[in-house]
Structure I
Amino acid sequence: MKIRINNLKSQLETDNPELLDALYRLYSEKAPGYQYSAAYKRRQWDGNVHFIAKNGVFRTGLLNRVLEDLKKIECEPEIIYENPVKEEKVDDWLLSNFNYYDYQEELISTALENKRGIVKSPTGSGKTLIMAGLVKALAGRKMVLLFNAKQLLTQSYEFLTKTCGMDNIGLCFGEGYVYGDIMLCTVQSIEKILDTHLEEAEVLMVDECHEFANGKTTLAALNAFPKALYRIGFTATPPSDILPKLNLEGSLGPVWSCVDTSGLVESGRLTKPIIQLIDRPYTASGADEDSSYLEVYEDYIVNNEERNNIIKEIVNDIKKQNKRSRILVLTKSLDHGRALENLLGGNCEFLQGCDSIGERYNAISRFRGCGDSSILIGTKILQTGVNIEEITHFINARGMKSEIATLQALGRALRRHDSKEKVFIYDFMDKEKYLREHSNARKRHYKKEGHEVITL
């Protein structure tokens with residue numbers, strides 16, 4: 001048995017067809033909504049996404065996983081590298097004026113040694129510094145740093161150029177294009193680097209790579225750099241569902257982690273959260289047994305006066321106890337955000353997706369600099385890529401069950417600041433159908449991260 005390794009795809013060769021068939025079936029998962037597909041209904045497709053083809057071809061990022069499974073049946077294939085590369089020691093990644101934590105050094109060293117994989121680094125752990133260390137270590141090669149949002153790109157560009165003093169760094173987004181051997185590019189603008197980097201880049205780094213795990217366009221982008229020997233993703237929350245997990249691992253490689261959120265809290269790197277779940281009786285006027293999820297959500301969360309008034313009570317109590325509190329409130333819908341903005345009043349602003357970068361910057365500056373307590377309400381735009389260390393209280397008003405969304409949002413509030421020793425988190429134990437399951441899921445996510453959860 002042999003495995004021929006190429007940069008993007010590899011192939012398992014064996015004269016045992018039963019083994020290939022077993023791997024074909026083992027590495028397959030039902031596609032979301034497969035039952036509605038015309039091909040499935042015509043019996044032209046079995047409804048599965050297959051990560052190992054019948055001929056043994058698979059994405060190279062799955063190699064470690066495949067080898068582990070083969071080892072279980074005492075198979076040790078011969079590994080043949082179709083495009084062998086000269087081994088080189090890369091260790092010049094220290095940046096002046098920065099002190100690295102042990103876990104940051106370990107993650108950088110692991111990435112350089114293994115060349116591909118996913119760096120799991122909790123929000124607030126200094127992910128951008130880890131990325132900068134890798135950029136310095138691999139300088140001299142054509143490089144692409146891929147982002148799913150312009151805001152994340154511009155923040156990283158500022159850090160690399162102004163804070164770290166690096167040069168030869170370009171950026172590409174929307175109508176903007178500045179050339180450099182090291183290109184920071186949004187996935188939406190990837191066509192602009194077709195002639196300069198797509199075919200020649202030796203290094204691919206992907207920020208918030210969990211966002212690339214499902215979409216056809218984003219997955220295609222990950223697999224579009226044929227010479228990128230170094231393929232490194234960064235995320236605080238790798239997918240837990242098997243289909244996006246295999247998608248991401250196939251393109252980038254296995255997940256590496258050497259520190260978790262609770263460890264960072266214990267070491268003083270992050271602020272200790274006091275997570276409180278609001279378990280009060282509040283009903284919805286329009287909900288009934290036949291209501292759809294969207295109807296339940298609108299009635300029980302968005303337009304629920306009792307629930308919204310509890311949020312108002314919490315905010316008023318916070319203001320009484322802390323005259324300079326900084327309260328972040330996250331909602332899912334625009335209507336909910338507007339309703340809470342009107343209800344809470346005072347130094348309260350609602351940020352939404354249609355607001356410009358300048359408007360967001362000014363609102364966050366006012367939130368930070370207010371002499372009294374201030375409130376910032378936002379939708380998903382405040383879930384990632386926003387660093388507001390001053391947050392003293394976070395209210396999750398939106399519900400939802402996603403582990404990624406829950407932990408990304410929590411991470412906004414855990415960053416260290418001299419003005420706080422701990423941060424207070426408020427969430428809801430909603431009881432209505434659908435929402436009950438979501439509340440219990442969020443509770444599990446908090447506990448999984450090692451946080452204590454209090455029910456009020």
Structure II
Amino acid sequence: MSKKKILLLSDDLRMHSGIATQSKEFVMGTLHKYDWVQLGGAVKHPEEGKLIDMSQAVKNEYGIDDAYLKIYPVSGYGNPNLLRQIMETEKPDAILHFTDPRFWIWLYNMEHEIRSKIPILYYNIWDDLPDPLYNTNFYRSSDLLMSISKQTYGINKRILSKYGYEDWQTKYVPHGITGKRIFKIDDKGDTKFREFEQKHGLDKYKFKILYLNRNIRRKSPGDVALAYKHMMDKLTPEQRKECVFVWHSAPSDENGTDMRAVCKTLLPDYPVIFTYDNGGAMNDEEMNFLYNSCDVYINLASNEGFGLGSCEMLHTGGVIVVNVTGGLQDQCGFKNEKGEYLTADDYVKLESNHRGKYREHGEWVKPVFPSNISLCGSPLTPYIFDDRCQYEDAGEALLEWYKVGPEERERCGDVGRQWAFSDDAKMTSKHLCDLFTDGIETTFKKWKPREKYTLEAV
């Protein structure tokens with residue numbers, strides 16, 4: 001029996017973005033079940049116009065004799081004519097779209113062409129409330145919406161409820177991590193690991209705070225630096241010698257902050273390691289070393305679809321400090337009045353826990369609740385909340401993790417690691433692929449072509 005073929009529209013899965021990383025996770029994890037073709041985007045793709053056949057390579061690496069994976073690289077996010085060409089050549093059984101819908105407006109303008117033949121599946125990202133009613137037509141143009149966060153799932157349910165969508169058409173599918181790429185290193189005396197620490201100067205410190213988000217305003221990089229300063233200001237000179245802020249991102253970005261200037265001016269006496277000074281972006285092995293070397297991961301993004309870095313930190317047994325917004329809430333392990341973990345269905349009514357209705361959380365995290373929730377927007381995103389927390393609160397959270405000591409941090413991190421593997425969290429590659437497969441198979445069974453359209457007054 002021949003396998004179904006799925007055309008994926010997302011960042012090229014060979015790239016280093018969060019979208020690319022998760023694309024690789026579910027593609028590689030389902031090659032035994034589906035044939036895959038990708039229209040792989042990048043800002044300026046160096047291989048645009050080529051066809052990359054990775055079938056033999058993945059056969060060799062994964063041992064799947066009938067593996068089928070082709071990538072059509074493109075700068076930006078493609079166009080209708082290119083999609084038509086790929087569809088004519090590859091004849092996919094479904095299209096799967098993964099990232100912000102605004103980048104793919106041209107795709108939804110082709111809905112009448114596509115959904116008369118094959119279904120459109122959308123791995124849905126949305127960062128925050130209020131419910132984005134301006135996305136309604138994007139969501140309605142998809143036959144299946146798989147949501148990366150419980151908050152996004154609640155949004156989808158509320159928006160689509162009035163349009164007769166069935167339960168199977170909305171599904172909670174959190175990001176998942178493979179143990180082949182990110183895992184806890186038990187032997188910290190390993191030669192390669194020690195050489196990595198020495199290369200970046202990490203071996204000199206006992207308490208390392210890791211930041212690896214993009215250097216853009218939404219990720220609040222300056223506030224993270226101030227949180228570090230707040231913690232350091234409360235330590236003795238001897239204690240400060242144990243601590244370092246590890247910055248794994250571009251030190252300067254036109255859409256972010258000049259972190260070298262920030263650190264030189266505001267943290268002149270406190271150590272900061274800029275990992276890009278020693279080689280720039282890291283491969284999978286080096287990233288795993290980095291997570292395992294550091295003690296605490298911090299993400300203070302003012303809105304966040306999921307937050308892959310904090311999830312990866314949990315998989316290595318590290319502890320985290322996160323702003324309570326978007327998908328970061330899922331990694332806090334919040335519980336209701338009965339002591340039960342909040343579910344995706346809970347978020348249909350709750351909407352978000354960023355105002356702190358539920359305070360009980362997992363031992364592996366120090367959540368920082370937003371102190372200021374403001375409405376911002378743009379021409380393409382008319383409105384969205386900006387959930388900003390106080391850097392002092394984040395600094396206190398870092399201080400708490402320092403004071404509990406390495407043994408308690410390790411214990412809490414191990415609790416978080418086991419939780420991430422559990423069916424409560426569902427944050428492993430196996431969970432991701434199983435949930436994907438279930439959603440896709442249900443769609444193939446229940447989907448019906450859109451043969452005609454009705455006129456609606458809006």
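Values in this text are rule-based calculations from the coordinates and carry no lab data. Computed from a predicted structure; not experimentally measured. Cβ atoms are built from the backbone, for glycine too; each structure is taken alone.
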Given a value of 0.15 for FRET efficiency 1/(1 + (r/R0)^6) of positions 7 and 239 (r between Cβ atoms, R0 = 41 Å, to 0.05), calculated from one of I, II, which structure does it belong to? II
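State the single structure among I, II that was used to calculate Cα Rg over 2.2 N^0.38 Å, giving 0.99.
Working: I: 1.06; II: 0.99.
Value 0.99 for Cα Rg over 2.2 N^0.38 Å corresponds to II out of I, II.
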One of I, II was used to calculate Kirkwood radius over Cα pairs in Å, for residues 351-398 alone, giving 11.5; which? I
Structures I, II, by distance in nm of label points 7 Å out along Cα→Cβ at positions 175 and 423: label with the highest value: I
